[in-house]
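Readers should treat all values here as calculations from the given coordinates under stated rules, not as data from a laboratory. No experiment lies behind these values; they were computed from the predicted model shown. Cβ atoms are built from the backbone, for glycine too; each structure is taken alone.
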Structure 1
């Protein structure tokens, strides 16, 4: 079963990434997405190898953003692919049917594309403005999610949807009530003063 709370890593250096990921795992995160963009493949590979070992120790799911070859090399649990990243079919051929493949979407058209491609879950956003991501897509807000969830339900689709983009603990109740399967947080966990309490509250809100 996919965790309802996904931590998307932050950090401008490998050391900072590792520090943030370790702190998130210590606080109770059980799904880490390594997002380390625009870096040399060797550097990302070394970091991914260490994070794979960490996630195994903490019994946490580990997926890699974008880098299919690295995900395969370190035996990650899967990958997350943006709309302009490598094709989902390529990831499936490289990683096999047992690995998790997630995809980004912004519109209902994107979501249907992701469903047809065979994604296991879809990260839909952004919920609100976030400085974490470059070239931000149009903001959805709560009403945008409600419309998407209703449209998919009307068509009989039940793929897990994750809200992403500037999400905090205070948003979890409303997003859960709107019918989202889960939430992805980056700064909401990285910058939390009390990470353990933040994760506890997120679990309480998302799992009931």
Structure 2
């Protein structure tokens, strides 16, 4: 993957940003250093699958840490990767990275939330993603909410696109290749695959889309 700045500079940038907000121990620095390659591998695979022109350069995946959408994905992968290590204080460091993402990008994406290997956001501001089940190629935009209702979370299939200002809450089974239109509100409702959804609960409108071969 092509990096806009060298790997070492990227790591130092992250350390400086975290250090401006939170105290970092020597162990924190070591874990950040050990995790960097894993995180970049995850980001490279994700970026290689998007058609957005800002995520590639000269035919190869491209990462610019000064592109907020790319950096928000990078920080999620970093917090999630740290969370999965055997580091004794992993949750505390993962908390710091999660909080940094929230402070810088207004994205509430906790490190215990398992997003797929490939997901996409270009304008993540104000979005909240909870512990739902997310299929590959999940995509979301600004001011989106995926969350629970009475402790039950949605299950999303592959290639689900959640438009700006939309909410999916509770016992929802969302099929594959579904577009949830801007400002929609889906609650405790199943949506079949190849659908376009719009409107507000309980008056959600579901229209069939042409199946993608």
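Kindly point out which one of 1, 2 the value 20 was derived from, the read-out being relative contact order in percent (Cα under 8 Å, 6 or more apart).
Of the options listed, only 1 reproduces it.
If you rank structures 1, 2 by distance in nm of label points 7 Å out along Cα→Cβ at positions 8 and 88, which sits at the top with the largest value?
Result for distance in nm of label points 7 Å out along Cα→Cβ at positions 8 and 88 over 1, 2: largest is 2.
Could you tell me which structure in 1, 2 was used to calculate Kirkwood radius over Cα pairs in Å as 17.9?
2
Here helix-only ellipticity at 222 nm (-39500 (n - 2.57) for each DSSP H run of 4 or more, over all residues; to 500) was calculated and came to -11000; which of the structures 1, 2 was it taken from?
2
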